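Visitor: See the structures that follow.
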Structure 1
Amino acid sequence: MAERLLLVSADDAVAFAAGALVEQGVELLRERDGSTGLAAALRVRPDVVMWDEDAVAVDRPLVARLHASGAAVLAIAPAGDAAAGVRALQLGAEQFIAKPVDPEYLAAAVARAADASRWRRVAEGGGEEPHQPRTLAQVEREQIERALRHHRGNRTRAARELGISRATLINKIRVYALDL
């Protein structure tokens, strides 16, 4: 999944769908128009930029500048306008998403686009291999953090979700020195 996602859209329904990704650990940044969106992309260097065609038309120079910043580009096509999405693909966007945006489809699309972004960075010599092996302890820590975030720090509910006792969860919080 992407670590940092920039959404360029004035559409609150799209922002709501993208907001679901925050629970999965994605840092979501939002700009409402094209000029501030491009400036933000160049400044914060997100993994993925979701560009709403309603904010400003996607064109080849825009996609090239976004790719140069290291970002993968997802175009959000207006409802009923698949041709706009196809044009975005022809201009270099990794994929397009038609409105109304389905949050589950969006999560999968963002994950694929983030992979494309990592591979582009590797190919250009500026990044690490997209798959870095992690230890079981790292995975366990991430799952504990994710469950605690999801349950807003409620240890009882997080422990239930993780399938461990509350006492075990508290012990693991100490072991991993989680700052909650």
Structure 2
Amino acid sequence: MADTLNVVSIHGSRRKGSFNAALARTLPKLAPPGMTIGSTPPWDAFPLYNADEETASGFPAPVQALADAIRKADGVIIVSPEYNYGLPGGLKNAIDWLSRLEKQPFKDKPIAIQSATAGPLGGSRVQYQWRQVFVFLDAHVMTRPEVFVGLAQNKFDDKLELKDQTTIDFVKMQLAAFDKYIRKVSGKN
């Protein structure tokens, strides 16, 4: 096996009791050998994207910090809630800022997507919307296996620790596949 892969996760909810944040925190423990998973700098301080602001002031330091973390990573895992059948606005705003950088950090970057919701579908609609966004950004989105954590309130304990073994197994399966996908796409075999 080639070098250890450096993967980062970005979660789409800033809520303290977020199942998506909890899932993202669980990923390092479930990573296969040869992969490390860390978190990225936060995006919640990003102003609303405005091309006039970009022209007048350039890119805020938090945008540059997140872009640098993504550029250094071998792959990115998006862990996203589904808001009203769609993308969470804060994370979409962050991606919009990042997409405007001259050296766009998602270009040719392997991406995996996960979602957790209290509803039974587990965020399937938001995952398909994220795929569209990342196709436009020339990222390499891994389409299978998918991780949809539906009825998340039954799969995490009161400390937001993932306890459902079936979900743990699915996440491990996706991460092992993502390892292979990154190595194939980036030529790190």
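Visitor: helix-only ellipticity at 222 nm (-39500 (n - 2.57) for each DSSP H run of 4 or more, over all residues; to 500) was computed and gave -15500; which structure, 1, 2, did it come from? Intermediate results must be reported in sequence, preceding the final value.
Guide: Working: 1: -15500; 2: -13000.
Here the read-out was taken from 1.
Visitor: Compare distance in nm of label points 7 Å out along Cα→Cβ at positions 98 and 146 across structures 1, 2 and report the one with the greatest value. List each step's numbers first, then the result.
Guide: On the way: 1: 3.0; 2: 2.2.
Comparing 1, 2, the top value of distance in nm of label points 7 Å out along Cα→Cβ at positions 98 and 146 belongs to 1.
Visitor: When relative contact order in percent (Cα under 8 Å, 6 or more apart) is calculated, the result is 24; to which of the structures 1, 2 does this value belong? Mind showing how you got there, number by number?
Guide: On the way: 1: 18; 2: 24.
Value 24 for relative contact order in percent (Cα under 8 Å, 6 or more apart) corresponds to 2 out of 1, 2.
Visitor: Out of 1, 2, which one gives 117 for volume of the Cα convex hull per residue in Å³, for residues 26-89 alone as computed from the coordinates? Write out the running numbers ahead of the final one.
Guide: Details: 1: 81; 2: 117.
The structure behind it is 2.
Visitor: Also: To test your reading of the models, identify which of 1, 2 gives 106 for volume of the Cα convex hull per residue in Å³ when calculated.
Guide: On the way: 1: 124; 2: 106.
Answer for the origin of the read-out: 2.
Visitor: Still on this structure, please answer the following. With distance in nm of label points 7 Å out along Cα→Cβ at positions 138 and 162 derived from the coordinates and found to be 1.9, which of 1, 2 does the value describe?
Guide: Numbers: 1: 1.9; 2: 3.2.
It traces back to 1.
Visitor: Looking at structures 1, 2, which one was FRET efficiency 1/(1 + (r/R0)^6) of positions 42 and 82 (r between Cβ atoms, R0 = 25 Å, to 0.05) calculated from, given that it came out as 0.25? Show your work: numbers first, answer last.
Guide: Values: 1: 0.25; 2: 0.75.
Answer for the origin of the read-out: 1.
Read-outs throughout are calculated quantities, based only on the coordinates presented, and are distinct from any laboratory measurement. Model, not experiment: these values are computed from the prediction. Cβ atoms are built from the backbone, for glycine too; each structure is taken alone.
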